[in-house]
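Given below, in the form of structure tokens, are the structures.
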Structure 1
Amino acid sequence: MYTYCHYCIPSKTIPKDAVLVESLGCYVTDFEKHPLKFELLYVNEDSVLPNELRDNPHIAYYVDNFDEMIENEKVLYQFVAPDGTNTRVAFLMIDGVVVEIKEEDFSKNS
């Protein structure tokens, strides 16, 4: 199962109201505060994130088949969310598109 999370647009400058995610070396805006769930992303030169995130927008989904997806798709970068939720996150390249997936147990929402 897949549920839309947000759409991310890379920025050449640090966006207004962006917060530093020190562990990843980037600044992000809060997509929850945008009516269409847009996120702006500025990636520092020394970031651990791959260039594909600096140069391309990406779309993000909550997924319940995280392990299957990282096994079957090209993984650009994988980590545990630094927000204390222990959510697994991965950036994948799927059909030439950068896709972020976040692990979600949909059975808890039923």
Structure 2
Amino acid sequence: MKIVRRSDAPPYVPPKHIGVDAFRLQGSPVSSPSFCGVGLSFYEPGGRAEMDAGPTEKLYVLLEGSLTVSLASGETAMLEVYDSCLIEPNEMRAVENRTDRQAVLLVITPPPAT
């Protein structure tokens, strides 16, 4: 068993994120699960992840607040507490906190390729 306390989770800086504090709960460098990595992102009011895409899928689970997810196609959706969202590989997306309250997002990704 590998427990990582929130207070011990190392911070990381996801590319193109502004006003977002992110922490690694599981996965490199704190543990080595074979199937995923788990991050916890705190979006301050106005915080955002700019439009971008990655080569692997991602799962978002909103734990607190609300966030707007926008796709390059123009489609948008507001996530509320406990909503989840699958981002497909290479899907262009942006995430933004358009509220005056902090939002907390759990991000689940595949482990890095070796």
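Since every read-out is calculated from the coordinates, none of them should be taken as a lab result. From a predicted model like this one, the values you see are computed outputs, not experimental measurements. Cβ atoms are built from the backbone, for glycine too; each structure is taken alone.
Of the structures labelled 1, 2, which one yields 25 when relative contact order in percent (Cα under 8 Å, 6 or more apart) is computed from its coordinates? Of the options listed, only 1 reproduces it. Using the calculated result 0 for helix-only ellipticity at 222 nm (-39500 (n - 2.57) for each DSSP H run of 4 or more, over all residues; to 500), pick out the matching structure from 1, 2. Matching structure: 2. In terms of distance in nm of label points 7 Å out along Cα→Cβ at positions 54 and 86, the structure with the greatest value among 1, 2 is 1. For which of the structures 1, 2 does the calculation of mean count of other Cβ atoms within 10 Å over residues 6-13 return 15.5? Only structure 1 yields this read-out.
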